[in-house]
Structure P
Amino acid sequence: MRIVNARRISQVFFFLLFLWFCWVSTVGTKWWQLRGWPVNWFLQLDPLAAFATLLTTGTLYRGLAWALVVMAATVILGRFFCGWVCPFGTLHQAVGYLGRRKVRMKEKAAQNRYRPAQQVKYAVLAVFLGAAFGGWLDSPLVGTLQTGLLDPIPFFHRSVNLVVLALGRGGSRVIREGWLLGVLFGAAVGLNLYLPRFYCRFVCPLGAFFAVLSRNALWRIGKTCRDCSACGRCEAFCEGACEPAGVIRTGECVLCMNCLDGCRERIVTYQRPVSAGGEIPLPDLKRRRFVASLASGVLLVPVLRLDGTWGPAAPPRLVRPPGALPEPDFLRRCLKCGQCVRVCPTRVIQPAGLESGIEALWTPVLDFRAGSSGCQYNCVACSHICPTAALRPLSVEEKQGTGPFSERGPLRLGTAFVDRSRCLPWAMDRPCIVCQENCPVSPKAIFTRDVFVVVRDGRHRVTAVEAGVVWLREPRLVPGTLATGDFFCAFEGPEDGREGRRYRITGNSEREIWFTSDEGAELAPYDSGWLNVEIRLRRPQVDPERCVGCGICEHECPVTGLRAIRVTAENESRHPQKRLVLPR
């Protein structure tokens, strides 16, 4: 078998495996759902994610130990991951191939010449590592994990989970900032029509990390003799623009093996000795530029936090999924991969936009207006799929505060607040108890207080009352509008004991009202007086000691647009300083 065919089989296999892992990242027990599949395996293979989280936290999460295997193999074999495993690289290579099928050999060779701009990816890597450095010092001036913005594995996970699969639902799934994710993904893929593997050559920080690891790899592509016919076939099909015909740039070689397969003289081989044509392990990175990039990353952290989104001035609507670590630790671990967004059964988890600050861009937040409901009371799926424990694994008992966690109480994501200027019972005298009915906590965190309010134009002159029927002097009522069970009639007249007693209205015409007494007391007939039509309102209030911030009330609120009850991050369990109620 030709070596390039083996490489293509490997690429197709890992590409389809990646898509399969994205597809099965849904809650369920069927074979095509999350049922023990290692859906985070590609993220765990990512050495940049492992190294960056090591810098930010001082620890290596257990699942990321797979990255050590990849790093060791890279030191021995070179950048095999880029050319044989990386699913994003496979997509770039396929699109690049489609874009230059009819391009002549010389033009292909010109496209694949090395460009100094390929050093940009090393600057990107340095900035990200500089930003990550010192995170374990617990200082607001250092340490943030931003590699997920451009690291190809989280980037591709995010794009497939939040763009490709969301489009496959036919628009039934709302993704915040989905247009931006789609534009960036489309640009990264579309640029391959201009230059093959554009992202890999100029942007990819993981590729730069692999280049540093493989600069002295035991095995590498090289020439067995210096002179050759200079046919140009090796450079015309080179995926890394590493100039295999001359002095090969080993750090740029992605081991596509096209040069090995295309060389008719069998001069280009995969070997241990240094290439006879010479080697350049890494580009000539000026020390000043490299140090400047690292320093830029270090200084980037306090600059990003000037807006106060990291501390007490954090946006009140920044509500994290259950199991989220305190915000500083969360931002030092989150890869922005979108796995939790994908697995959420109600789709309430959404990628954060710029309103949460640049540092929190594309990290998971709860948007209670999106999806099919709020955060389900018995669901902890997102906490178990997180590859870096930014969302620590939870049990249902811990989330609900039952069993061994009963003394601590339930996990609070935030607290619901009633906006009395928009709530129907408070602002418009309209009966509504939707939020109270949907509250999943028992006893309910939302309770109501009954009040009776005279409706507009609700005072009427009575001409006669007899046997549960009231005749009014003027025909001002709309037939049937008072028969909902929420309306009562209250008679004026203290001389016969009618004052203060209410009778439930069971129906009405233009001039007649039918009523009954809930207390069983009959009203004596009379032929004059006044009547007030009142509506009973159950006005909701929130008990902060019981509210867990699940947001189901906000999602179900019938007031569209800005909801009349909204959840903010106050009283969340992960930040004791935000407590609203003093512990007993």
Structure Q
Amino acid sequence: MASPTVHLHLTPEADEIGEIVSLTIRIEFNSLSLQPGNILCTFGRQGVTKEESCWYPCHTPHNILTVFSDGDGPLTIYESDIGHGYLVERQTLGDVVAEWKVPLLETSDVREDRPGSVCQLFRDHGGMIGAGKYFVPRFNLGNGILIAIEWDLSNCPRGSRAVTSFGEGPERIEFTGNSDTLLECVFMAGQVRSDNQDPTSSTSATHKPCGTYWFGDLPSNFDAVTDYASKIFPRMAEHFSDQSGSYRAFLRRTSKGLRGTAFQSSSIIEYDEEAKEEFDWDLVRVLNCSMASAWARLDPEDDGTTNEWFTDGLSMLYTVYLPFRFGQRGPDYFRATVNAFLSAFYTNPLVARPPTDSRPFDTRGLSWYASSAQVFRAFVYMLKMDSFTRRAAVGRGSDLLRPMDELIRDLLSRRRKGEKIQKEHWLKGLAYWLGEDEADRNFREMLDERGKVNELDDMLSSFGAKFGPQPVEQEFLDFGFDRTSLDTGTVTGVDQGSRAWEAGLRDGDQILWYSRPEACETEFEKRMRLKVERQRENINVEYWPRSREKVVCWQVLEGKYEPK
């Protein structure tokens, strides 16, 4: 039997003032043969709570039980007793077709800092942007399926464009994928702008393997980075042995935050009003990290455990190295970035707390620091593994300059070809250079043994004793009040004696505005700012979110060191 093919037809619909308010999707399956009781599709993640980072919201049509049909007429489906699956009541005949409408969301209607919120289908400057996992269910079709996406922009204003992770429409785009490809695809339509504004040119973004897309006017400081992805893509694709691949960056305005979320061959970069104050290097870090994340992935373990440590650590390591190595930024960028990441890790109050520690956080609100501690812990681990494998190669007389890069290329190339690549494959590759015991020990230290991953003194021989990381003292990060205050809008848990307290912040203050706290992690001198209301008076609070307690923090000191 031939492999199933999927045709997704998308029709954005604008209101009387020309703003897209809904999206009608029609999905057709050829060569799909199901028996009574087989699962047709699932919505959302089964067995995952909203608190978990891999959770994402999804839109299930209210009339989902009646929207499917096949060659024999209406196709009756029913909901599974467990999970989020829908099963067919009879054997399918011929093509299976479904159609439904998805309303767009306003950013003010949702909590944008929730896990997976970036996937939702948002209105933005009269257009729409979101990921497939919000409005396309998962169909269990396996690998090597032909997927086609086609747009109908007849209900949109003149000049509207439509772009996905795999190319620009509205004409039909075809590519090969698997059951998750449409879920991991970004969709954007409306008055789209891009680093190549001429969609009719033979060298336009339609035909290019890389591009950056956005709505409206970007902050002026973004001018220097809108073409960053296109410039670095050829070298990045070569680095991951994916010369035939593609990548697209989608920029979206959000109420609070500057962050990137990777999807298949693409990323959504969210930015807020404060982003206009960001330095070039800060923007490059976000863009490069999310770009590397689109490649740097392992498959989940057989029990469903995700390997986020791999994506987090490797994407940050390559954000330190690749912009300089590929000629996009100078050596000062390397030193500033590695120091920013090391400072964020070593001054984190949870620096010695492993990801597997399940103890509850104390009343001072250490949830401020939990997620970033895990991310930067993975970065330090990858930094060490890169250093250790280089040192091992030198010890063996190998001519490989960067053995870990070769390992990464091999693993990810095999994964793109359909092989399941998991933690064991990574550890086996490391074991070739470090030995099985050392590879396992270093991995366990990252996950389980508190503090061990912090020791960088044995890396000096790899970096060079003169210009390698050196121990310095820096103050712990300390925001001085509970993180939940930003969610509730009411300040709680102010630590008397903290710099927040000394600056005038008090329990019960109503938060009107606040600066991005995460910026204070990687910028050691960054100050935290809040605007609060107390007894009908507006008060500006500004302070340095650091304690008076110092910790040893490794830094690459100024010099002529240039990474290889």
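Suppose relative contact order in percent (Cα under 8 Å, 6 or more apart) works out to 9; of P, Q, which structure was it derived from? Derived from Q, not from the others.
State the single structure among P, Q that was used to calculate FRET efficiency 1/(1 + (r/R0)^6) of positions 186 and 242 (r between Cβ atoms, R0 = 30 Å, to 0.05), giving 0.95. All intermediate terms of the calculation are to be shown ahead of the outcome.
Values: P: 0.65; Q: 0.95.
Corresponding structure: Q.
Between structures P, Q, the calculation of distance in nm of label points 7 Å out along Cα→Cβ at positions 218 and 266 yields its largest number for P. Where does the value 1.04 come from, among P, Q, when Cα Rg over 2.2 N^0.38 Å, for residues 178-345 alone is the thing being computed? Here the read-out was taken from Q. If you line up P, Q by mean count of other Cβ atoms within 10 Å over residues 234-241, the top spot, with the largest value, goes to P. Comparison across structures P, Q (criterion: percent of Cα pairs over 43 Å apart) gives the highest value for P.
Each reported figure results from applying straightforward, stated rules to the coordinates on display, with no laboratory input. Since the model is a prediction, treat every value here as computed from it, not as a measurement. Cβ atoms are built from the backbone, for glycine too; each structure is taken alone.
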